[in-house]
Structure I
Amino acid sequence: MSCATSSLLEGSRLGVLGGSGLYSIDGLESIQELEIDTPYGKPSDALRLGILDGMEVVFLARHGRNHTFTPTDVPYRANIWAMRSLGVRWILSPSAVGSLQEQVRPLDMVVPDQFIDRTHQRPLTFFGDGAVAHVAMADPFCLTLSRLLADVGESLMPEGRQLHRSGTYLAMEGPAFSTRAESNLYRSWGCSVIGMTNHTEARLAREAEIAYASLAMVTDYDCWHAHHEGVTIEMVITNLRANSLVATKIVRATAEKLASLRPVSTAHNALEDGLMTDKNLVPSATRLKLDLFTRAYWGKFDES
């Protein structure tokens with residue numbers, strides 16, 4: 001990564017996408033609530049901008065603060081576009097997941113490093129409408145940010161609970177939970193956890209040149225485990241409350257580290273070799289929508 005890219009990150013902000021059970025973040029000071037219109041519609045909620053342990057942070061409840069969006073209906077493109085428009089270049093995503101492996105126990109946490117996508121109703125790109133880009137997704141989570149998150153998280157886990165430093169996240173459509181047959185299929189694939197949101201965010205964050213890492217909070221054993229009852233909302237909520245207390249501590253400590261380190265990621269120039277279409281052939285309406293991400297390579301778009 002070039003020195004020029006590193007210097008551009010100096011004033012950048014951390015985004016936090018709060019999942020089920022994490023609709024706000026303790027310790028956020030000097031809060032401004034911002035309503036943002038995007039080319040992709042309205043975000044899930046007002047974005048809350050404030051200071052968290054020395055780092056400017058933008059917090060957004062992905063399902064809305066009253067949990068009114070299903071995993072399919074979350075306005076993912078609007079959320080990520082709004083984050084980038086506010087100068088976010090790192091995103092932490094605490095989210096609830098089910099475990100697909102015996103050793104990943106309820107109340108553990110996982111910082112995954114891979115995905116398998118089983119969704120089928122999601123917008124997975126900002127591109128199209130006359131503009132094509134192919135970004136690298138071999139490592140879908142930012143390795144640098146994930147390592148930092150895992151280092152911090154490992155030191156803050158309560159006794160008897162474990163943070164797992166890698167794993168494959170199976171992304172399902174939802175909103176219903178898995179069947180036993182599906183759960184066992186995903187186990188046979190070697191997946192560690194199952195969730196409904198992070199894959200979509202990670203793909204869009206990569207196109208938006210934002211480093212993205214997940215803190216997957218394990219609430220249950222999905223429905224595969226012979227000696228544990230099937231997943232229920234009551235079980236999920238109880239474990240979410242316990243997990244959210246620890247997750248908040250981990251996010252705060254990671255924000256403090258980021259304030260001083262401001263690590264550079266390969267995600268921060270993901271479009272450099274990914275833009276395929278000649279900018280002069282891209283329709284004006286498309287150029288305008290993409291300008292936030294492409295201006296570093298195509299120049300700022302002038303509507304006139």
Structure II
Amino acid sequence: MEQRRRVGVYGVCRDQDGRVLLVRSSDRAGLPGVWQLPGGGLEHGEHPEAGVLREFAEETGLAVEVTDLLAAVADVTPLPGAGVTLHTDRIIFAVRPSGGGALRDEADGTTDLVRWSSPEEAAGLPLMPFTAEALGLPVTPLRPVAPGTAPPPAPATDRHQRFAAYGLVTDPAGRVLLTMIADGYPGAGWWHLPGGGTDHGEQPAGGLLRELVEEAGQLGRVVELLMVHNLHNPAALGPEGRPLDRHGVRVVYRVLVDEPTEARVVELAGGSTAAAAWFPPDGLEGLRMTEVAALAIGHRVA
């Protein structure tokens with residue numbers, strides 16, 4: 001079956017009584033009658049935070065603001081009627097109403113009801129697994145997707161959306177692990193965070209730990225989800241040397257390597273990493289670093 005991917009953005013919105021806002025999938029969705037957090041597919045080039053604000057306005061009528069980054073998870077849905085397996089990377093934010101709009105159901109969309117639900121009420125609803133997990137409720141398998149459900153359109157050949165997971169990786173001495181981008185890749189010669197694109201069916205945190213072994217030979221443990229980074233370059237060069245509208249969505253975790261070893265690249269030849277090295281905190285000044293690496297290090301706990 002053909003493998004396709006998409007990025008979705010969702011929000012956990014609670015009121016002063018602890019109720020959470022949920023939306024119900026309509027007959028136009030693959031799982032009609034199933035409830036989930038408001039949200040949906042991220043548009044090409046759209047920042048994830050902007051995407052969740054747009055989705056809330058479309059599905060609930062409310063204007064909201066992002067207050068925190070909660071989770072990044074992935075799941076795979078078979079669409080046998082279309083010959084496709086759909087991998088969705090889901091970024092979940094905490095949001096709160098910002099005072100605009102009025103609560104209302106979506107008209108002629110993939111959702112048809114919106115309501116505030118107490119924890120007890122939510123536990124009694126058929127929930128999308130990622131929603132149940134985000135709310136700390138038991139995850140229950142759902143029935144197969146309705147036959148004939150259309151997958152998202154295949155991406156255009158002149159644009160590419162890529163989801164990736166990276167790490168701000170440190171050791172007990174406070175050193176920071178960085179990797180150098182290899183020749184032939186955007187940013188060649190610059191120091192970057194360990195990590196990269198996740199595989200089909202792979203969870204973001206698991207993909208990062210795999211990349212950490214391949215790029216630097218280190219065994220790490222994920223401590224927390226730190227930030228989300230958006231990079232849209234509509235004039236990037238593709239592998240054939242022609243323009244490619246590239247949209248990168250990156251989640252960055254804080255990772256600790258408890259027993260560091262000498263950093264070395266162990267992935268097969270032809271990878272995007274030329275070198276890996278540990279840097280003491282006072283050795284980071286003056287390094288040529290990618291934007292996401294510099295931003296993540298700015299979050300570093302001293």
Structure III
Amino acid sequence: MKIGFIGLGHMGNPMARNLAKHGHALKVYDVVPELARKLAEQGCEVATSAVDCARGVEMVVTMLPSSPHVRSVYLGEYGVLAAIAPGTPIVDCSTIDPLTAREVAMDAKAKGCPMIDAPVSGGVAGAEAATLTFMVGGDVPDFERSKAVLQCMGKNVVHCGGSGNGQVAKICNNMMLAIEMIATAEGMTLAAQLGMDPKVFASIVNTSSGRCWSSDTYNPFPGVLENVPASRDYAGGFGADLMLKDLTLVTDAAKSARQPVLLGALAQQIYQKHSVDGHGGKDFSSVILQYMKA
């Protein structure tokens with residue numbers, strides 16, 4: 001299949017490379033020309049714009065930073081929908097708010113193009129290894145049509161319901177993860193301040209009712225686990241500013257639904273302060289620095 005791929009950043013680049021590895025012909029575009037040139041060296045065709053990238057392809061895939069970028073790339077005067085052929089399926093893997101996902105999908109449908117939202121979980125490592133989880137919103141036939149392409153980039157492809165529900169799954173899951181990480185950070189630092197060996201405490205938690213992914217797989221306390229960001233000064237992983245972005249999306253969505261998210265809102269504020277303190281580029285587990293004494 002010939003696929004137009006727009007958005008070649010930390011996630012988009014390895015995702016595009018995995019599609020190419022599976023034999024798909026790629027036409028690629030990014031606003032940073034150097035990112036596209038790297039894929040050109042691997043045999044990909046480079047488009048001159050988003051509108052050019054949507055011409056003459058059998059599917060369009062996008063991986064963009066935020067809701068405004070998605071609106072611009074699809075709905076702008078020189079956007080995808082200005083050039084795409086009717087009937088061409090569209091897959092947006094960006095993490096954005098559910099309302100934007102649904103509105104853009106409606107405009108695509110009016111153009112005759114089926115569109116699904118398919119945000120991912122698994123980070124850069126998952127993108128490199130093609131082990132991402134895709135949370136997909138859209139009609140069942142459109143999901144089934146795109147599934148084989150998504151399986152080139154990930155190992156779990158889950159249909160979440162109608163348009164926008166992929167985004168719902170992504171942001172609600174990340175809200176829970178943020179809350180869980182903050183709780184783990186608080187418990188670990190308090191136990192250490194009260195004289196407990198952090199490794200011993202973690203071993204107790206991980207065989208008790210406090211166990212969670214943030215404690216047993218991604219523990220934020222330095223020295224407790226090897227090969228996690230906490231063991232390398234919180235470098236790599238899922239950035240704190242990206243977690244802040246998702247928490248802002250989820251609190252905005254909760255306002256529109258008139259649904260209270262008390263801990264979600266508090267988590268958003270904690271990560272906001274963490275970013276203002278200069279830690280936005282570190283892994284999100286670095287939120288423990290808000291609790292550790294200098």
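No value in this document is a laboratory result; all are computed from the given coordinates. Being a predicted model, the structure only gives us computed values, none of them experimental. Cβ atoms are built from the backbone, for glycine too; each structure is taken alone.
Out of I, II, III, which one gives 1.5 for distance in nm of label points 7 Å out along Cα→Cβ at positions 140 and 204 as computed from the coordinates?
It must be structure I, since only it matches.
For the read-out helix-only ellipticity at 222 nm (-39500 (n - 2.57) for each DSSP H run of 4 or more, over all residues; to 500), a value of -4000 was computed from one structure; give its label from I, II, III.
So the calculation was done on II.
When relative contact order in percent (Cα under 8 Å, 6 or more apart) is compared over structures I, II, III, which one is greatest? Walk me through the intermediate numbers first.
Values: I: 24; II: 18; III: 13.
Going through I, II, III one by one, relative contact order in percent (Cα under 8 Å, 6 or more apart) is largest in I.
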